[in-house]
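Presented below are the structures under discussion, each in the form of structure tokens.
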Structure I
Amino acid sequence: MGMGARIAMRMGRRPMTTSAVLTLTQWLSPSYPIGSFAYSHGLETALADGWVHDAASLQIWLADVLTDGSGWADAVLFCAAYQAPDNEAVREVDATGRAFAASAERLRESVNQGAAFARTLNATSDLELPDAVFPVAVGRAAAHIDAPCEMAASLYLQAFVSNLVLACVRMIPLGQTEGQAIIQTLSPLCVKAAQAASKTTLDDLYSNTFLSDIAAMRHEAQQPRLFQS
């Protein structure tokens, strides 16, 4: 056992294996068939209303979502599902996640992606993952493959940010290089949020990003539109 693994075990964290890294990368890749490309998380409305209009405003928007909005909530749900002692506890985390969704489209986005993730995972592995909202499904699956909670949650949040950046590349004059720069800049926030969430309980769920939640609600009636949320 290497020094890094021994330190991780002394600190109560599982060492990250190459197999777990590859598996998480596959699950969170845009190629994994969960339909994430179809959702903007309310950003389509934020763009239409001018709240987000360029790289700088998008980066600020996403940073707030990560630290004080639905990104943070997803991290808390992810870690709660990861740390749940049994399937009954996972169902309770899932029920809380569904109740916490700020709009019908936000709920459908998370439920549909979670169901697609579970369906694909169950068909390609020996796991039997029940349907759950997306962060709960991935968090529970990460626990099954012994991926460290903080690392797995960090990768989940980076994939979350990446999907929203790619949505905006399609909607505003935002080049792919600018988009990658935003993802890189926000990666430390993904790590920080994951580290904080790993030490929380469901009592720490909150969202202070009211414009993001309002945008998600208003998107339900927006026409025309490209995205399902």
Structure II
Amino acid sequence: MNTTSRTEENYLKAIFQLCERSEEPIATNAIAHAMKTSAASVTDMIKKLSKKELVHYQKHKGVRLTDNGSSMATNLVRKHRLWETFLVNKLNFSWEEVHEIAEELEHIPSKKLIDRLDDFLGNPKFDPHGDPIPDAEGNFTFRKQISLPELAEGAEGILVGVQDDTMPFLQYLNKLNLTLGTKIKIVERFPYDESTKIVINGAQEQILTNKVCLNLFVKTV
């Protein structure tokens, strides 16, 4: 039976997350950017994963996960998001602190531990960043959500997720009092720079850049 290293698991998860955003095979350059490494290193790793039948790889055509690779990556995502939920909900970490810790915890191999963690948390469907948590069978729960630029002027939405879960972005949102569950009303859009004036929870006015808006997901109310 083939075993996978932590680095190989990280590659599988990175490819999985890139596949969530694209229906096309993933280019090695995109994987290199996600893994913060060289394209040559990615090519070497992809060849190893291909030999283990965890990815499909065709030169100049990109990379796709096999069923086994997808199953392994989904399990990693499940563990990562459950640990983030545990850290925030039970140990009072803030949402910007937990990613790096969960990156370590996700490699613990015990299925019994993760199943018990899932039950202990009440089988949550979404993590503290609004990302869906797959269940033990690898099934995701999806909801109707749109990016903030899709919300019409005068309309209101509830912040339910973020595209960018890096510490600097989440710390920035904290300063704006933008956390999951926040009510956002679109007041005005400015064509010049595509920025948007919003009202937060019916009280605080704020102007957001287009870059920030594109990284926020809301459900309409």
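Figure out for me which of the structures I, II the number 36 belongs to, where relative contact order in percent (Cα under 8 Å, 6 or more apart) was derived from the coordinates. Checking each candidate, the match is I. Thinking of I, II, which structure, once distance in nm of label points 7 Å out along Cα→Cβ at positions 36 and 132 is computed, gives back 1.8? That value comes from structure I. Matching task: 0.90 is the computed value of FRET efficiency 1/(1 + (r/R0)^6) of positions 116 and 204 (r between Cβ atoms, R0 = 41 Å, to 0.05). Pick the structure from I, II. Clearly, the read-out refers to I.
For the structures shown (I, II), distance in nm of label points 7 Å out along Cα→Cβ at positions 28 and 44 is largest in I. Here Rg and Dmax of the Cα atoms in Å was derived from just one of the structures I, II, and that gives 17.1, 57; the source is I. Kindly point out which one of I, II the value -12500 was derived from, the read-out being helix-only ellipticity at 222 nm (-39500 (n - 2.57) for each DSSP H run of 4 or more, over all residues; to 500). Going through each structure in turn, the value belongs to II.
Given a value of 0.9 for distance in nm of label points 7 Å out along Cα→Cβ at positions 52 and 76, point me to the structure among I, II it was derived from. It traces back to II.
Coordinate-derived values only; no laboratory data. Worth saying up front: this structure is predicted, and the values here are computed from it rather than measured. Cβ atoms are built from the backbone, for glycine too; each structure is taken alone.
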